[in-house]
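Enquirer: Next up: some structures, all given as structure tokens.
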Structure P
Amino acid sequence: MKQTQFLDVIDRDEAERRWREVIDFSPVGVETVSLEDALGRVLAEDVRAEVDVPGFDRSNMDGFAVHAEDTFGASEERPIRLNLNRETIPTGVSPKEEVVRGTATMIATGGMLPRGADAVVPVEMTDIEGEGDEQTLIVRGARVPGAALSFAGTDMGRGETVLFAGTKLTSRETGVLAAIGRNELEVQRRPRVAILSTGDEIVQPGEIMRPGLVYDSNGRILADAVRELGGEPEFLGAFRDDVDALRTALHRALEDADIVLLSGGTSKGEGDLNGIVVSELEPGVAVHGVALKPGKPICLASHHGRPVVILPGFPTSAIFTFHEFVAPVIRNMAGLPVEERDEVPARMAQQVVSERGRLEYLLVGLVESPDGGLRAYPMGKGSGSVTTFSRADGFVRVGRNTEIVEADADVRVTLIGAELPVADMIVIGSHCAGLDVIASELAREGFRLKVLAVGSHGGLAAAARGECDLAPFHLLDPETGTYNTPFLSEGMRLLPGYRRMQGVATRTSETRDLEALLADPNARMVNRNRGSGTRVLIDELLGDRKPPGFPYEPRSHYAVAAAVAQERADWGVTIETVAEQAGLRFLPLTAEHYDFAVPADRWDRPALVALRRLLEPGSELRERLAAMGFEVPSE
């Protein structure tokens, strides 16, 4: 028979290069969908919270709201007694009565913490004596500030970016969207993939079989594979070996489809006609024949930028070549990342203490260590958090007889979902609203970021171990009055970031300055967590003073603003941008430097080169940061 196909056979990488030169495999567009239909879709927008989550300080268990300090020293042998307030706090009710020293208020799981309280004593650690209005609470165990509480805005703060464009929405992310009240969102349109089976020998499942025919398995395999990859398949049926019928079917498919797949008819015999009709396209065939086993007959073509592929007729060859060449293109057009493994080995980045007697599923984020392995960072925020589960890469099973998992211990991480996102930049350190903008700009340029907020000191430690590319930090050296530079260890370089104003946030009805607030024994502060750069500033301001609310230590600027706005505190230190978003009065304290520590051997990595370019004078990123109230220095 006359050979009409196989112009030349080339290697796999060259075939992919030639084909990608003539196709457009960028995302195919954006559409708006309801939250109900969002599962499995890919975000086309950055999603910011318009509410605080939780929306108030809430109890994590049934018990009694107290001043933690009132319980210090309490035990089974030496219980303490507190006056029990008449008010009880069920869920969905705002408390009316302040918990003053020496008193306690009954509170339900999920109940709003009353003003004055900073901890909850569980029911099982208490007894009640007396009747009527003269009841006494017997407390048989000590509590620390923050015990059994979830702080408002700690999980997600109003204005915080909670999901970035490019995120594939699983049940974890739809839970985040529901938690902030989003019911519509912009997503990437799914690429439409037309599928045509060809060959005189093909019959569809359910049709009558006779000798010489085969059931069409390729149509079903390819349609389902397309759907798994985030595409929208349209199976157009099976077509006989007739040039005119194939030509008509192909052009009908090209009217609406983003990709066209033909199965069969791509070997070297005269009876295989798909290559003829595909060669008539513009520009037509880019590759026909690749040095693969199986899959040598594959034909890669295009029509005005739209991918057209003739897959081999044998099912094994068809699906193999589909995943080699077509699957990455579909995922890219759907806005999805490259697929990864289901389970990976790693080493713990930090020591973890577990509760003996229980099998624990420890959520972790994964980063690459200098030796090429993975380091598993335990995720924080507690069991009530939505974002912890959303942002974790996987989980480690901690056995019921294990109390401590040491740092550097070997573990196996089960991935959440079927893939481990590959990050172009690992960011570990202090979080800031401006960092969200930077991450967004890098994401728009095609870089994938993983951000773990562990505070300035934690970020510097991770950078020193070579576990991240970028460590955002803002630390003031009290001896020199210099920000950040004195804290760089050997092998670190400083990438200047921007200036942000730290100050005291109060409600707009407040007129006093900081000293007047500190002089008022009834003026309640909201502190920050130890290890954060803001806590360093607060400690410097307060010296030995510990005003009311000092033990109240939420972990974010958003949580500070929420505490003041909701009148659980009268003042707190946060950044100007967050204070303005919360509608608070702001008293400037210091223009601190929010910079980035970078391991010197990572300075020229592509994502860091892009970041340095984005921070150059006149850039769009600088304009966006300036619009948010941040100042980017000229050099």
Structure Q
Amino acid sequence: MSDVNITSVLQETRTFVPPAAFSQQAHVGSPAAYHELWETAKNDPARFWGEQARHLDWFEPFQHVMEGQMPETKWFTGGKLNASYNCVDRHLKTWRRNKAAIVWEGEPGDTRVLTYQDLHREVCRFANVLKGLGVTAGDRVTIYMPLVPEIVIAMLSCARIGAVHSIIFGGFSADAVAERNNDAQAKVVITTDGGWRRGKEVALKAAVDESLVKSPTVRSVVVLRRTGTPVAMEPGRDHWWDELMAEATADCPATPLDSEHPLFILYTSGSTGKPKGVLHTTGGYTLATMLTSKWVFDLKDDDLYWCTADVGWITGHSYVCYGPLANGTTVMMYEGAPNWPDEGRFWELIEKYKVTIFYTAPTAIRSFIRWGDQWPQKHDLSSLRLLGSVGEPINPEAWMWYHKVIGAERCPIVDTWWQTETGAIMISPLPGATTTKPGSCTHPLPGVVPDIVTKQGESLPANSGGLLVMKQPWPSMLRTLYGDHERFLKTYFSEIPGCYFAGDGARRDADGCFWVMGRVDDVLNVSGHRLSTMEVESALVSHPQVAEAAVVGFPHEIKGEGICCFVSLTGGDGDDALKQHLKEHVRRQIGALATPDMIRFTSALPKTRSGKIMRRLLRDIAAGRERVQDTTTLEDYGVLAKLRASEE
């Protein structure tokens, strides 16, 4: 990084106060209540987190809340607990034992409901299955499954016996599975014969078989029957889930584990080199996901909560499984795509199950906009009381569409900022306390102390773009990169002395609201000014003909870097006249400095399987370079070929 000060050009003045009725029943119901919590946590973090940690069930009490300085901080040392116990067992002592824990629908329309008592039985049985396969505390177990209830059962079973789960999203290739198996030295792989995606079968067992040629540490494979397609089963190595479960008992007490015992490894792609194995531990992560779920989603006992993320991503770990279940929430899960068999599937499910909380990604919201208002308007969405956004900054116009069309202008929106590495939500509105602004994740949560700084670590004044850092440790922070602590220190703690550097640029406005401007790597350097790609994208998406946009830089002999915009339209084909019109639109919205040099129309953008636009690949295309980046997370390789074939 050279000069990191980022010129902010986005102007957004609309504000939305929480509905009074919502605030009256909220866990945190006023700005004053929020500020009291936040100041208490900032000024005496050990006392604050120690009090909050007593909301968990401990087998042995912790002796110290926090020990050591960031990045080597340890949390709740001396204490013993179990994440599986906190998500399942403790609810069996209450009326929640007969409450639905998971309400699931498969893409073909099959359904299941598991109460907390059902979930406990299945988790105990599968934990005994793992024990029978020789899995012990500390062993790594790969989970490579579609979004079926058994993926949650498998991860909670690992947590129950102290095994470390490594979940690999079910869309990854065999090579990606092998690479992650080998890095984690996985002992067991849990998979299915296949899964459903847009009416087609994804052949997961076949991919596992291919990966195991290169995965010498894997001794056993457990296969759940999902699609019924015949698959190869290697005697001695491969086992059917149902056959093992038929022999397993439901008696498996949760193992007391040290607070710092590893809970899971989750691999996140790097721009170069092998994926990074982010390691999270038991006590701090469980506490942070439980608290943030309660605060941010204002969870109540009668809620039906739906986070649309796949469990293979951190959002699914934290806000499909551990956070909501630790609160005794009823969690909705859906196996398939939002546009199968048509673009109304999500809205149909909300109406059918009376979903109250809906948490999804900006890329999905932009797809909903492109598909048209007629799809949500066909369905009764009146059960919704809260909406959420996760994964990347949300464009203000997409926020407004979400507010008006899905929320009917009555549902607060929680725009959450956090990362795989942070484990839990860090900056977000609290829906009963925070005045929201479209495009802003607003204020840090209690216990989170962020700042906007220069590369030298100097705090910047309001509305100055810079680096988003964390100045105090927090319980759910990653502890290391598995097998590579030196890379952990270099990646996250070497840029800004004494701080965790998130990799994102941001600004803080005069009201103290944070505006994340995207990855620092995505910042443009135009004629000596550093511009946020997110802000240019927001200007483009505010045009009624634009459904989605991705902005990258390319070498420019005069400006240093030019602005290249990849644009998907709401309908029809683009032409030179529309290109010129959009350039003028951006100029009017945010100024001449941000006028695009190049606009390329495309029917689709290259995205990860979690829905994030892969701007680093677009930078290669804009610059005319051959692809050199890691593409293991790319969903559709055909998109790249089409983009390379197109011309300005």
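Enquirer: So Rg and Dmax of the Cα atoms in Å, computed for just one structure, reads 30.3, 104; which one of P, Q is that? Please report the intermediate quantities before stating the final value.
Expert: On the way: P: 30.3, 104; Q: 23.8, 72.
It must be structure P, since only it matches.
Enquirer: Out of P, Q, which one gives 27.2, 99 for Rg and Dmax of the Cα atoms in Å, for residues 134-493 alone as computed from the coordinates?
Expert: Working through the options, I get structure P.
Enquirer: Given -6000 as the derived value for helix-only ellipticity at 222 nm (-39500 (n - 2.57) for each DSSP H run of 4 or more, over all residues; to 500), which of the supplied structures P, Q does it correspond to? Write out the running numbers ahead of the final one.
Expert: On the way: P: -6000; Q: -8500.
Going through each structure in turn, the value belongs to P.
Enquirer: Compare distance in nm of label points 7 Å out along Cα→Cβ at positions 478 and 542 across structures P, Q and report the one with the greatest value. Spell out each step's value before the answer.
Expert: Details: P: 1.3; Q: 3.5.
The maximum falls on structure Q.
The numbers here are math on the coordinates, done by the rules we state, and not lab data. Predicted model, so just to flag it, every value in this text is computed and none were measured. Cβ atoms are built from the backbone, for glycine too; each structure is taken alone.
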